[in-house]
1. Quick check for you: by mean count of other Cβ atoms within 10 Å over residues 127-134, which of I, II is greatest?
2. Given a value of 36, 24, 13 for semi-axes √(5λ) of the Cα gyration tensor in Å, for residues 15-142 alone, calculated from one of I, II, which structure does it belong to?
3. Could you figure out which one of I, II the value -8000 for helix-only ellipticity at 222 nm (-39500 (n - 2.57) for each DSSP H run of 4 or more, over all residues; to 500) was computed from?
4. Name the one structure among I, II that Cα Rg over 2.2 N^0.38 Å of 1.03 was derived from.
5. If volume of the Cα convex hull per residue in Å³, for residues 111-214 alone is computed to be 101, which of I, II is the source?
Structure I
Amino acid sequence: MSPSTGIPNALTIDLEEWYHGLTCTNVRPDHWVEFTKRGEVATDHLLELLSELGVRATFFVLGDLAHNSPKLIQRIAQAGHELASHGYSHQPLYKLTPEEFGKEVVKTQHLIEDITGKTVIGFRAPYFSINGDCLWAFKVLAEAGYQYDSSIFPMRTILYGYPGANRLPYRPLRNVNLVEYPLTTIRILGLTLPIVGGFYTRIFPYYLIRWGLKRLIRQGMFAVLYLHPWELDLGQPRIPVSPRERLTHYGGRKTLANKLRLLCRDFELAPLGEVHQVWLSHN
């Protein structure tokens, strides 16, 4: 929690199968039925860990997974976690038209609401793919009734990013209450750098992550953390991938559970929807 604002850090989960995010499998959605599904096993393990730690999170749910595993979505809701939307097909926004994107976000929103009976107010784009070429997405989200988004990664990576984007929460549309919560980065020597989340949490030593988050909080900011259930699943299949994805997908997975325990010990974490309400009370 930032002592100057009283806003806790957000813990978010991108809920998808292990094969949804791999670039070698994402381009072949018609072949997804051939892959072993591990979403329920991996997510149940994560739910047990979060229950043990006494922490609740926001689950950004992929519509394809919700359609195939509605009872899993019910279990997440019954455990007290927030359910939000991760789109339906896990396609980056630059592959969708505004009309196609609008249909996806409404379809996933209604699917989750029908399963849980709870209102969906948050969204995260696959691959953090809202950037300068896809700013039309904010209008689509607002028109669909979403209240917040967390899709901006304010630096460039190999796959995604929006360098130069605001690192702090902001309202991207005039006279509309939709709020953007960018993923957490830190500034060092004029550079914007990642410090926590997914691959970075797995690869970076914990003392570096803790130092970066403490530094962020001292500056009056709060963190938006993210991970995927498959990152904790040591039993998922290993398939031939590029050297880059061998590192980014499989690297450091054995360290993640302990790092999550340490993060929950050292920092106050809450669902992003609750963080959103606190932020609104200050802004």
Structure II
Amino acid sequence: KEATKNLTCAGGIFLNVKLNQRIWESGNIKNHVIYPNAGDSGLAVGAALYAYYSNHPGAPIYGIDNLYWGPEYGEAEIESLLKARNISYDRIDNVEAFAAQKLSENKIVAWFQGRMESGPRALGNRSILMSANRPDNKDIINARVKFREPFRPFCPSLLWEEKEEYLESARDEFFMITSFTCKERKRSRVPAVVHVDATLRPQTVKKGFNERFWNLIKEFQRLTGEALLLNTSFNIMGEPIINHPREAIRCFYDSGLDFLVLRNFVVKKER
């Protein structure tokens, strides 16, 4: 009812990505901001911000451009863990190129980098990745790794620079919290992430926010022509998203993943 073009949303109702899409596509909003951890687990952040700005009313207000707020594990700790468990591994300097090559060969890659994401979505640091170029890949990843209900869609991560190639009414979407209609010419190119209603729930990946993940998708684009990957959270159904490298190793061996990338270390299954 207010004469404004700016809308900020928070609360569990705004985990409804189709609602968020309808609000954005209404044409009435110029700036639509949704707090990405919109459910009850985000209340602590809201409470902390309320207390801070109550005590510092003149303090500047900052936007949120990434959610990489969790723990990070160094190479020394990861390598020590691999050695202690007698796990064979390779250390690869350009691990993005290696992973992109395997993804172009239709392998399933677990990708463990940097700080863990805050909130419910894997955004390229605790992710399971696969090419979206084949329609049966969502069934393959479900049968081998995720074990989810077959009707549940998988989501894409795509290069920020290429969003208008894939999305109708494109805008920045860093947190997978709004769905968009996939452009018709792209639906048959990335069928594993397009839902039955022709929508997808993307993460647009900006180089300045996650350079290593951006480089991986860019290399995949060079190999395949598509600037987009299927990205699902690094866990199996019923378990939380992976945090520690030891959890990543356990999930890797308990599922049908092909490769595990821990920073620059690569573990593969002997089949």
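Derivation of every value follows stated rules applied to the coordinates shown; laboratory data play no part. Since we're looking at a predicted model, the values are computed, not measured. Cβ atoms are built from the backbone, for glycine too; each structure is taken alone.
1. That would be structure II.
2. II
3. It traces back to II.
4. Among I, II, the structure yielding 1.03 for Cα Rg over 2.2 N^0.38 Å is II.
5. II
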